[in-house]
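S.K.: Read through the structures below before going on.
Please treat every number below as a calculation from the coordinates, not as lab data. Only a predicted model underlies this, so the values are computations on that prediction, with no experimental measurement involved. Cβ atoms are built from the backbone, for glycine too; each structure is taken alone.
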Structure I
Amino acid sequence: MIGHQAFWVLWGGQLVSLLGSTAASFALGLIVYAETGNVAVLALITGVSTFGSIYLAPVCGAVADYFDRKPTALFCNVALALVASILAWIAYLGVGERVPWLLGLVFVSALFNTGLSVTLAASVRELRSEANLTRVNGVTSLLENGPIVAGPLLGAAIYAFLAPALIFVLDASTFLLCALVVLFVRWPPRPATGRTLRLRPFAGAAAGLAHIWRERDLRTLQLSFAGVNLFNGLAIAAMTAFVVSASTEGKDAWNLAAVNVAGALGLLLGSVIVFALATRVDRRWLIAGGVVCGALVGRLLLVVTVIPVIWVLAYTVRNLCVQASNAPLTAIWQERVPKDIQATVFGARRLMGQGLYPLAVLVGGLLGAGALNDSAAVEWVLTTIGLAFAGVDSGITAVILIAGAGELILGLVLLTSKALRKLTHAPEPSEDDSDPAKARTNPAPT
């Protein structure tokens with residue numbers, strides 16, 4: 001099975017796998033907190049996972065490019081099934097003194113998940129022949145985001161009515177199912193490059209970063225979205241705090257749940273919109289317009305009212321816009337980066353784009369609770385413009401306004417950017433693209 005049929009089978013398997021993974025991720029937090037009662041442990045698990053999935057992404061990508069796509073995807077799925085099986089055993093025995101084991105497993109899982117993610121992203125261009133891959137990425141986004149809604153519900157049901165360990169057994173089973181699916185998928189042979197094949201993960205990671213830095217238009221695009229992610233990180237904690245503190249008594253948990261569900265649905269709606277408009281709307285408007293609209297509605301509109309319905313609308317539109325930007329943005333990278341180094345470059349792209357995000361989350365929390373909250377000038381400005389609400393710290397509102405303004409400015413810059421205007425037009429098919437049967441001769445991630 002090869003080509004378009006293989007694409008659908010492969011991503012159908014991923015849909016099932018992501019459902020299990022989302023349920024398992026949800027359950028892991030419940031299990032750890034229920035058995036340890038320690039928020040610091042939860043934070044540590046998140047930090048370990050982030051380190052593996054963001055800061056080591058270029059290394060994972062370089063390793064993934066060394067091997068063929070099929071064995072890489074197969075190995076990652078089997079490895080993740082093994083990790084999930086061990087997590088099931090720990091959940092059955094009880095976390096207790098096994099927190100170090102848990103942290104190690106989460107770290108390993110993050111590495112293999114990252115390797116699988118960049119491998120699949122790099123496979124899209126090999127399995128699909130369209131010049132403009134935006135619509136295809138709308139489909140993959142839809143399949144990837146569907147489990148965000150259903151996964152936590154599935155995890156909660158198994159956790160409450162059966163046994164927590166069974167969630168990880170389910171997760172392991174879905175990974176094994178994906179591995180079985182991969183066995184029936186045949187990727188086209190990768191094109192000859194004439195480069196010598198060497199496994200040098202860190203040198204390959206550096207080469208991926210260097211590739212982005214050499215390509216001026218790609219560099220401009222990636223630095224712009226690094227800024228967007230920076231402002232997004234600043235606002236994350238503040239947005240949660242705003243919804244909780246501005247809610248009427250007894251409604252905070254319900255309102256927070258409602259906006260989280262709305263955000264997940266927004267991702268799904270965004271994928272549908274991209275699929276429908278991919279060939280009808282200039283990708284520049286989807287990408288930059290998504291950033292502008294997300295800033296105006298998803299950030300600035302959120303803090304002008306304490307009406308929960310408006311919050312739900314803001315979260316929905318915010319994530320809809322995020323998805324409207326991400327799918328065509330990914331398509332650009334798939335079209336512009338040589339096939340044999342795509343996993344390497346995608347890993348480097350993740351580091352460049354998201355590397356500051358965890359720090360931004362921390363800084364946003366500190367500003368909202370500290371410097372901006374203690375500022376009389378900030379309090380006076382918010383009171384003057386009518387954004388000082390009972391129960392809401394001024395620092396929380398100020399952080400969201402700063403983040404929204406930053407995203408809005410970057411979106412407007414992108415909208416007028418010559419780099420984005422050039423990149424949003426699909427390139428002419430290369431010789432390698434037009435002849436997928438060419439043999440692969442020792443490609444290297446450099």
Structure II
Amino acid sequence: MKRLDDQRLRPLALGVLFTHAKSWVASLCGLFALAASLHAADWPQWRGPTRNGHAAAEEKPLSSLPPEPRVVWRVKTGAGWASPVVVAGKIFYADNQDKRETLHAVSATDGHELWRANVDAVMHDEQGPDGPRGTPLVEGDHVYVQSCLGELQCRQAADGALVWRTNFQRDFGSPWLGEDSVIPGAAEHGYTGSPVLAGGLLIACVGSTNGAGVVAFDRRTGAVRWRSQNDLAAYAAPVVTRIAGGEQVICFTVEGLLSLSLVDGRVLWRVPLKTNYGRNCLTPLVVDDRVITGSYQAGLIGAQVASSGGHLQATPVWTNSALAMNFTSPVAVGGFIFGVGPAKNLVCVEAASGRVAWSKEGYFTADAGSTFAALLVIGPNLLLQTDGGQAVLIASDAAACRELGRTQVCGKTWSHPAYADGRLYVQDGLSGKGSLRCVELLTQ
């Protein structure tokens with residue numbers, strides 16, 4: 001792992017010492033600093049503030065959509081499927097610039113660029129276009145970005161200066177996951193699952209079969225705090241959640257669902273779930289003490305997590321094979337799951353049983369090889385962004401699909417949008433040339 005040793009790192013080194021000081025004064029100051037860096041309307045990571053598709057609780061409810069929403073600003077971008085994030089008045093996004101995965105920071109006010117940083121070479125993908133797929137992650141004064149080739153970097157949010165970096169292939173012996181890889185499993189689209197932050201750690205699905213399937217890094221220094229298992233990385237992003245009385249890191253790898261201790265990386269439970277191509281894409285969704293996930297082959301699965309004899313166990317309690325969700329991660333509201341089924345249908349499913357409450361077709365483009373959508377929960381309603389660039393507002397009602405409005409926000413896209421302060425930030429680089437737009441949805 002390469003460490004930088006210039007003037008920019010002196011404040012960081014002091015911060016690390018300050019963080020690890022054992023006095024209560026240092027701890028209290030650290031809490032004050034963290035609180036000062038938080039903003040009510042941030043969308044700082046993949047799938048929002050809590051990584052489950054829900055907007056911040058402080059957001060005003062969205063009860064209707066303007067028929068022609070105002071585009072506050074629009075900037076041209078390169079190709080890619082990565083998703084933008086919003087933190088403290090800045091938008092961070094990634095795209096393909098001159099065959100390099102490039103991280104950008106722009107003003108949320110008018111879209112003007114603040115800085116850009118070269119992250120890695122782009123990976124060729126026959127499904128295309130060639131460009132980033134991993135969503136940046138921001139906490140405090142740092143932004144983290146992961147390339148399709150397994151380059152993981154921490155940069156300063158203020159100016160993009162490199163703080164630390166590591167590479168999954170070089171530093172951990174992780175396999176090449178390109179189209180010509182000889183490794184079975186998710187060997188086509190690269191390392192796409194955005195890492196997660198918790199407890200001062202940055203946790204990534206490194207995918208090494210040398211005891212580093214999942215690795216926890218010190219978020220400030222990049223030092224390895226623990227490494228665990230031999231799981232190949234799939235495409236799903238890990239989540240950290242408190243379930244069955246304990247805090248857990250839940251990953252959806254090529255081998256299936258895996259839960260690790262946040263403290264030391266030891267295995268808490270496993271649910272095997274393998275597919276022909278290791279194409280496990282859904283971000284695990286937690287509803288009470290149940291973990292919901294699935295694949296294009298296995299269908300949708302609900303696994304109950306419980307403590308037995310001082311140990312945690314996860315038991316699949318239902319499977320709905322007709323709901324073989326591919327790569328649109330579902331959301332949960334009031335004990336029901338909303339997602340996209342294999343028939344290009346929007347579905348509402350009871351989380352406790354897997355029973356379909358309702359199904360509605362007609363939201364997705366007919367020519368799409370794989371159906372993608374982004375689902376956001378804003379107040380009491382759902383915002384569905386379709387692969388055709390439409391935003392559709394739907395009541396989170398288990399009785400029936402009730403549409404509250406729809407409007408066009410961008411071109412064809414497989415990027416998840418960010419939502420903050422009534423504005424949707426959406427990137428549409430699916431065609432090879434695209435844009436990042438700030439679209440005003442809340443008009444009152």
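S.K.: Suppose semi-axes √(5λ) of the Cα gyration tensor in Å works out to 36, 29, 19; of I, II, which structure was it derived from?
M.R.: Values: I: 36, 29, 19; II: 30, 27, 22.
Of the structures listed, the value fits I.
S.K.: From which structure (I, II) was relative contact order in percent (Cα under 8 Å, 6 or more apart) calculated, if the value obtained is 28? Let's see the in-between values first.
M.R.: Working: I: 28; II: 15.
Source structure for this number: I.
S.K.: With distance in nm of label points 7 Å out along Cα→Cβ at positions 90 and 394 coming out at 3.6, pick the structure among I, II it was computed from. Intermediate values should be presented prior to the final figure.
M.R.: Details: I: 4.5; II: 3.6.
Matching structure: II.
S.K.: If helix-only ellipticity at 222 nm (-39500 (n - 2.57) for each DSSP H run of 4 or more, over all residues; to 500) is calculated from each of I, II, which structure is the one that comes out at -25500? Intermediate results must be reported in sequence, preceding the final value.
M.R.: On the way: I: -25500; II: -2000.
The read-out was computed on structure I.
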